[in-house]
1. Which structure, out of 1, 2, was mean projected area of the Cα convex hull in nm² calculated from, if the result is 8.7?
2. Can you spot which of 1, 2 the value 5.5 was calculated from, given it is distance in nm of label points 7 Å out along Cα→Cβ at positions 29 and 101?
3. Using helix-only ellipticity at 222 nm (-39500 (n - 2.57) for each DSSP H run of 4 or more, over all residues; to 500) as the calculated read-out, with -17000 as its value, let me know the right label among 1, 2.
4. Which of 1, 2 yields 18 for relative contact order in percent (Cα under 8 Å, 6 or more apart), as computed?
Structure 1
Amino acid sequence: MPTGPTELLVIAKEPVAGRVKTRLCPPFSPAEAAELATAALTDTLETLLTLPARRRVLVLDGRPGPWAPPGFEVVPQSAGGLDERLAAAFGGCTGPALLVGMDTPQLTAGLLAPALAPDAWDGCGAWFGPAEDGGFWALGLAEPDPALLR
């Protein structure tokens, strides 16, 4: 696995039927929705394994399963709303960190390359990957400070 200056984080739920992708039911069954979530998470994790990182962390709500590849440190998500969970995830970082969600199978090495280049954080305090629905697919902080996310 390539190394670099940035910590890569994935925030995810264990892909269990009835807990993930529930808005897709119907038309999907809970089992089908969980299969889709597993595929998306697997794609995301496999992509991040190809990227340069100082540390790779899976911030997980649940338990790791056979879908979790080696190469990631698994830490439990904290309780609370998304702001609290993001703050806790970044709070465990000691330098530049880039977080992506589990529903990001569209990620490619090329898409994240600008945030992972050796000089990516020179004069840059944050990195943001906006999603078309108003959310985000990536959030990076040069100096992670949990207070920024609360």
Structure 2
Amino acid sequence: MSSQNLETQIKLSLPFVNEYYKGVVGVIVLESIFSLNLDQYLSQFRLTYQQFNILRILKGQYPNDTQLNLLKDRMLHKQSDVSRLVDRLAGMELVDKKINELNKRKLSIKLSAKGLELINRIDVNDPAFQSLTSALSPIEIEQFNDLVGKMLGVNQI
């Protein structure tokens, strides 16, 4: 995306009421753009962003099993239907799921060998992945990350 102001990006005819409102709208627009670009990038691996997120979480737990509750807690989109996503990933043979031996009502979920190989192939250092924030200098990305951290500290999910 070329450098342009938010008002131009969303074709706003009147100025924002205040900078705080402009900031909220800016975050929403960025989230939409990032999600679209991530979905495009991940489509080459036949994954959605939500499926990638589950694989990423499971990689952090690997080689241990995990339960649906942990996945739900760590999902970036809290409204995700995690059990449906896990079912799809199991159908793609990217995760293994089995009945938990200690609690028969719970599932144990683990990254399969095929899933581990795929998540390791998805390189977050790929220029296409990094292009989402490439307009920022190294100092600006640190400042951006600090501001995101500050906002997350105020706005807990």
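Just so it is clear, none of the values below were taken in a lab; they were calculated from the coordinates. Fair warning: this is a prediction, and the values are worked out from it, not measured in the lab. Cβ atoms are built from the backbone, for glycine too; each structure is taken alone.
1. Computed on structure 1.
2. Computing distance in nm of label points 7 Å out along Cα→Cβ at positions 29 and 101 on every structure in 1, 2 gives 5.5 only for 2.
3. Structure 2 accounts for this read-out.
4. Structure of origin is 2.
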